Structure 1
Amino acid sequence: MKTINRKAFQERIIHRYLLEGFYLRSPKVLSLLPHNLRKMQINAVIPESSEIRTRPDMKLYFKNRSKPHSIEVKWSTDTNKNERQLKHLEKTNGSLFFLKGEPISNLENVNQQRLDSEDIQKWIRESSARLWLDTLSEYGEPESKKSWLLVMRGTYDYHWNKMKKVSPGKRSFWAFQNAKSTFDSIFKIGKGDNLYIMFALFGGTQQAVTKDIKKITYSKFHIEKFKIGEPHYFDESTKQGCIFEKSTNMSIDKRKYVHFISFESSDKGQEKNLNKQQTRKELSTIWDKICWSANHVGGIPVELNTSQANLLEKFF
């Protein structure tokens, strides 16, 4: 007898639900943590991090707390009991999240919590199109590409040149700070998307970019076009993971820039001066996007529609 495989979802769908929930501070997801951790600031969620002889489904690093919190996820506590994983949770005072079954008896010092199936279903309904495109992108060029703008200003050149020393050639990478506005963008960026980076000096200062384009007294900029490689990843190493930090040997709980993206060079535009009337006129329709990217937590990507992306293509 041939039956239909009804396991349409793998455990990793729950991992993704938890990862996004932790970063976006979903009350349902945060309530799964031990009481003493629920109000602490999460600095990084590292999926499937390697440990000696075991691999937790994810580790949570909290700001200024050197000890990470290990998490295991199970569809059911009645099956697939990995004794090595359970002993690791006991040893590290970790958490076990499950959908079916009951808490495992005789499991000491482990926070065991039942996942909310309805909340997971709600998240899947809201995220299904994005998750589907993410999956397709792993098997070749995406069916449709989004376009993003990232504005780098002030002392960006110091960090950019520092990055290019360890990653010469076409491949580049960048990192972003923890902030809701950051996650609103990077969780939507897809592999193969277009990324326009505006390297700019506005008024020769690092102050916030004014929303009134007419008040910009001085500006030089050029735009480069890139293709997104990996939309969101973590680097636990100190060589690249700490490249934008003040110290080259900083622990994960103290790092400021923990959310990385990689991209490859596609095209480079000529340097322009915003003082020119024609240039101001061309950029005025997307000036709100430029300000948003430039003024939020050291620069974040903002999504562009087709006409806005076509406008930037004029600078090449």
Structure 2
Amino acid sequence: MTQTSVLSQTQEAYSSIGVIAWSPDGTTLALGGFFEGDLAIRLYDADYNFVAQYQVDGGVAFLAWSHDSQRLAALINATNRDIQVWDIASGELTLRISQEGGSSSNTIAWNENDEYIGSVRNDVYVWDTQTGENIAHLTEDVSIARSIQTFVWYTDRETLVEADARQILRVWDVAMTRLIQEIELDLFPVSMALSPDGSQLAIGGSRGEIVILDAANLETTISTTQVSDAPLWKLEWSPLGDKLIAASSSGNISIIDTNMSEVVQIVPIATDGFLEALAFNPDGESLLYATNPYRVGSPTAILSDVASLESTSIIDELIQVVEIR
């Protein structure tokens, strides 16, 4: 999602949030968007106190922390949709990866030991995080332009799983640039998330469904849950792996109990503006989100027996926080 969420505005300078990302160690919150009219990334500590600001030359489409929380990568909406990497300790931009021709998906991700970053330009490309060199192009035939919708790294550092517009799930050995497995999906994939322990793969579909697969045997379906009537553009597991949050293009945030395979709580957003970004807080007991009041979603059906949660504002009313009961 791009950063168009205008929550504090004057005619001359306004602030907006389009991306929210906590560091894996839970100490630093990164926000991408406009801040008093400047395109930037801002960092806050765990108590939401301002720490630093990084200027960028385009909109922030995605933020991804390294697993050791020492580096932050951003996908920038500029001519070539560069990947820019900052060292958190020094605050310096240490790497810029130019993706010629841009990228076709707002997703970038580090592998488990932070050696590689994956991005999408029809196919998945893998980059060395020290040199910026492209070390792998995951395709069996370079003459065929595929449309990868989403991907995740497995915890073994070398395995990557992607899903494309033809509803095919592929498993790759990145080190060997070798296709390991192909599986046909029963849904059009929009988003994907691996559970914290690496045992379950959740896939969000274009018709509001979530399918959870056994990550060790992707032909085994653990559960299917109908969450919305619209595409699920964002999935995220709670730190303990007992819940998922799902954002639909119609505007609501759904909280799913993965043990019961049920939507247990909903945060209705559609009437307040268009949902732009969300993330679990590190404690797993609350979540953050940002909306754009100048874009309004089409309200989706809300289950009558599901509790609706209320929010409070933080960080100059740029972000809403919701306590999960």
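Laboratory data are not the source of any read-out in this text; all were calculated from the coordinates shown. Note that the structure is a prediction, hence the values are computed from the model and not measured. Cβ atoms are built from the backbone, for glycine too; each structure is taken alone.
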*So helix-only ellipticity at 222 nm (-39500 (n - 2.57) for each DSSP H run of 4 or more, over all residues; to 500), computed for just one structure, reads -8000; which one of 1, 2 is that?*
1
*1, 2: which one has Rg/Rh (Cα atoms, Kirkwood Rh), for residues 17-56 alone, as calculated, at 1.02?*
1
*Suppose you compute Rg/Rh (Cα atoms, Kirkwood Rh), for residues 89-264 alone for every structure in 1, 2: which one lands on 0.97?*
2
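Starting from the value 2.3: which structure in 1, 2 was distance in nm of label points 7 Å out along Cα→Cβ at positions 25 and 97 calculated from?
2
1, 2: which one has FRET efficiency 1/(1 + (r/R0)^6) of positions 177 and 257 (r between Cβ atoms, R0 = 35 Å, to 0.05), as calculated, at 1.00? Mind dumping the intermediate values first?
On the way: 1: 1.00; 2: 0.35.
Here the read-out was taken from 1.
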_Test item: mean count of other Cβ atoms within 10 Å over residues 105-112 calculated as 12.6, pick one of 1, 2_ = 1
*Comparing relative contact order in percent (Cα under 8 Å, 6 or more apart) across structures 1, 2, which is largest?*
1
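Just checking, which of 1, 2 has the largest value of Cα Rg over 2.2 N^0.38 Å?
Largest value of Cα Rg over 2.2 N^0.38 Å: 1.
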